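Participant: Next come the structures, one after another.
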Structure P
Amino acid sequence: MKDLKIYFTSDLHGYVYPTDYVNTTEKNIGILNIINSFEKDDNTLIIDGGDTIQGSPFTNYLSNTDFDVHPIATIFNEGQYDFVTLGNHDFNYGKKYLKKYLDNLNAKCVCANVIDNTGELPIQPYQIKTMANGLEVGILGITTDFINRWERPENIENINITDTFDAVAKYFDEVKTKCDLIIGVYHGGFENDLESHELLSSTKENIAFKLCKEFDFDILLTGHQHIPISNKTIFGTHIVQTPHNGSKFVKLNLTIDDNGSINIISSLEEIKLNPNKEMFNKFLPLENKVQEWLDTPVGFLSTELQPGDRLEMALNGSHLANFINQIQLETSDADISCTAFANVIHGFNKNISVRNILSTYPYPNTLVVLEVNREILKLALERSASYFNNDNGNISISQSFLKPKLEHYNYDYFANIEYTFDLNKEVGNRVVSIKYKGEELNYTKKLTLVMNNYRASGAGGYECYDKCKVVKEIVLEMPEIIINYFKNNPNVTVDTTKYITVKY
């Protein structure tokens, strides 16, 4: 009998220290706590599933400083990681930043559908690892090919992100013949409900269900959706997934007997507040600089802007959304604007600090201005109107925005147009009015619409934007745009206009 133990992390999003950065209170999260929970021997693998080096104030600060060795690479080396793959957000700060991470990792990067045409990034499609007990383990990495849709072109220049399924098909049999066990490390999630097997999404963003059905992986380590999954098997493949920001990690124990019979047990482990002292102290000067920067005051608002209930905000509009649109409009000189909220929103106090901004707008999005007309706007608004489910006047959030993962960030709030949804009508025919400057918008009028680059790519069900003319691109990231807005407007009066009307 042979044993294999696996520790798996994913979607750490740069949360290194035991803090969520909303305040300075220590929390049971973060990479430093996690690596101190590992008990590694010669028959143990430690693997990360990507979205590792972007997403926190720590990595935001780091991306704007000059450094040689990426701190997360150093910390992963201390934690004795063996393999990593890449997530979509690992490309957000560009190739140079990514290279500093990969070049200094002792772990091997496996990602079969990421091909660097320059050969500068140390990425391989798979690895075969011989454990001390003689067990041959194949590790095949892949990531979501929607990176092509989302990422700024300059960040993936000379990098090919190929079709995820095709990459598995290309290498699977080759790996299978070389090992006793085959493990997939996929920065992607499930397109089907894991209980009913009902199809929840028809896009290729997440295809883990299909991968399990078509290929006989022994284990598929998944990510991207931030769904807690452990000790579950579909189509004979053992599957796991972690929540985000280093709040839990997977511990998996496998035994294979002399007849080749495999038994696997996995669990999601709670994080103990016990950070690795050496790494904690090594990077504490950097962390202190991050905290000092976060407390930098940037301006004042006429009123607090705290988020309300998701459904209530979507039905009645949001002053917080108005404020982001206000910034986008001034920055871009566009006619109209749209924005969305992250799944977790912290809001703004009257006295604004950098911490406020990065807690409320954590993404490194840039801005794009598109030329649109009534036809395009109606399609976009219909997508937002599908956020609601109407059960005989009882309004709730549609399951399509809740499963297989939370997608509150795909409901858009518009400014500088007045629009009406009638939820008594069927999905796709709910937009009954679009007014610009008080008059119903005709079909010949062209307007400029500013949005983030993620939405401008057509992502999230907004394919209507795909072929729109790009009028302007503003390549500053939104947190910096918000900070610059306060420099120009230190005392801000918030737009309190109600742009949306919902009938039901």
Structure Q
Amino acid sequence: MKHIHPIVIQGGMGIAVSDWKLAKTVSQTGQLGVVSGTAINSVMVRRLQDGDMDGHVRRGLRAFPSQTIANKILETYFIEGGRAATQPYKRAPLYSVESPKALLQLTVAACFVEVWLAREGHDGVIGLNLLEKVQMPNLACLYGAMLAGVDYVIMGAGIPREIPGALDLLSENKTATLKIPVAGGEDAIMSFNPQEVMEDTVLVPLKRPYFFPIVSSAVLAMNLKKKSTGRVDGFIVEGPLAGGHNAPPRGPMKLNERGEPIYGVRDEVCLEEMRALELPFWMAGYYATPEKLSEVRAMGAHGVQVGTLFAFSNESGVKDEHRKKAIHDILTKPAPEGGWIFTDPRSSPTNFPFKAARLPGTVSEEALYLSRKRICDLGYLRHAYKKEDGTVGQRCPAEPVKDYVKKGGLEEDTVGRKCLCNALMADIGMGQIQAGGAEEMPLLTAGDDLNNIARMMKPGQTSYSATDVINYLLSQEATAMKAPSTEAPLL
């Protein structure tokens, strides 16, 4: 039998913007719905502390292979009726090279629940999106998603050569490892042993999902195809107009008059070279029209990945208040000079350029962000470094400056950095209540398609559904009806 990959991939937007509800809706249309695994353990524990009012998380946990682990999680985090609005969230432990078993179990369960809920009640396909830059949770995330039967894994923000081999091992419930870069020292090795983490659970072989790394060049794609530790099944080719993190420009960083990175001819991807790799690929970053979809398919792409249009749909995980205000501002106010999106070369602790929507009341406003007290209490974007005693520590250029410098970091690396972890949690209505009662502020990210979001609105309407997005993208009959030529064997 042959398997036809979906034409449209819904982008995996974190933190929990691409949640299970959005992914499920897209999957039910016959396209690829994708959940974000970024910080998914924190997302689940905050849903539980908010009372899990609809019971979805607890229903997912009841399906988890280990009820011993599920019950421990509920005992630790669930609050009947939900926490008070002024009560801070109890935080999950921070990751380390040797994370505690309870944290690994929490992560496995959280990713399982997200994928299980997305797959519940239909036979469509579901993908998981992770960031290579957020390495320490990834093995546990992958295993949890595989326990729930995830069909695809998509990874960006780095070069994930080790992930294909890890998928092979995890599908057999074997120990998988990842190298963790350590500044000033040798790579550390992080391992995940399903037999130890799942304790007394009876484990059975798991489906190995398709693996699609996100690339910004055909050269990188070829490198991954040849040098990854296992099978690569296709690619997402992402340009600099996509939302979230972008690959840095090739060559020295140069900025335009607005302070954004300048991308040039060297950053364009040759589709002919992508076709020569003989693996399916999807174009991402400002391709969200039926005309562009038809154009790239005619040039050899299998389809497109779309994020921004889904991020502002009704099913998105973005807090309704933020989503509706953003749409209202875009529809009724003149766009700032240069458009609604700013590509910030400094804000992300990853050193990758990061796109932020230029919307009032969000920390894209520099003065508003500078009023925030610096704190690093989620830690997903910390970097490992070698301490004076030879052990491995972690630091983040968005943490308090004195702490970062004390850990051997350079003060100039902290300038302009923003705590994306807390800001993105605030985007989905789960902002932490910090000391003194201050609530973390949102920082909405989107691609350049945000400038054209009005095309999704029908006359008299101020919102739209994820299904509307799919219908719009596939509205040209030739695109919707012609079967793609790229086939892959069923797993």
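Read-outs throughout are calculated quantities, based only on the coordinates presented, and are distinct from any laboratory measurement. This is a predicted model, so every value here is computed, not measured. Cβ atoms are built from the backbone, for glycine too; each structure is taken alone.
Participant: Tell me which structure, out of P, Q, gives 5.6 once distance in nm of label points 7 Å out along Cα→Cβ at positions 281 and 449 is calculated.
Facilitator: Corresponding structure: P.
Participant: Could you figure out which one of P, Q the value 2.2 for distance in nm of label points 7 Å out along Cα→Cβ at positions 129 and 289 was computed from?
Facilitator: Q
Participant: Distance in nm of label points 7 Å out along Cα→Cβ at positions 73 and 257 was computed and gave 4.6; which structure, P, Q, did it come from?
Facilitator: P
Participant: Say we calculate mean count of other Cβ atoms within 10 Å over residues 65-72 for every structure; which of P, Q gives the highest result?
Facilitator: Ranking P, Q on mean count of other Cβ atoms within 10 Å over residues 65-72, first place is Q.
Participant: Thinking of P, Q, which structure, once Rg/Rh (Cα atoms, Kirkwood Rh), for residues 177-312 alone is computed, gives back 1.12?
Facilitator: Considering all the candidates, the number was obtained from P.
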